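All of the numbers you see were taken from the coordinates with simple rules; none came from a lab. Just so we're clear, the structure is a prediction, and the values are computed from it rather than from any experiment. Cβ atoms are built from the backbone, for glycine too; each structure is taken alone.
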Structure I
Amino acid sequence: MAETAKSFGMEYLRLFVVDINKPAIQLYVKNGFRKVEGVYEEVFEDGFVLREYGYEIKV
């Protein structure tokens, strides 16, 4: 995936993950991704809040 991103002239790969997905977050950090600023929040009618964080790595 990193090679494909480089071939398109991209400098970073960024992905988003919900805050409760701890196994995925651990996997991303273990593989060199770092958490970046900004949080996407979506509030549902029942008051449930979904938060997504961005993680990126330089390619």
Structure II
Amino acid sequence: MTEFFQMGGYAIYVWPAYLVTAVALVVTLVAPLRRRARIIRELSTIAAQRDNQQPK
């Protein structure tokens, strides 16, 4: 098991590469979801303001 984690002496290169890849995947998944939520929130605010400005 130790030999697996040492990656034949290349662990110093392999594990950071895995880490960078994992971070990139998480950012790729999370960023659009956060942006979508922000845009929906902004559009809801705009719609509410428009509804309040219309004469009754």
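For distance in nm of label points 7 Å out along Cα→Cβ at positions 2 and 42, the highest value in the series I, II is held by structure II. Each of I, II could give Cα extents along the principal axes in Å, but the derived value 44, 22, 17 comes from I. Which one of I, II has helix-only ellipticity at 222 nm (-39500 (n - 2.57) for each DSSP H run of 4 or more, over all residues; to 500), as calculated from the coordinates, equal to -30000? Derived from II, not from the others.
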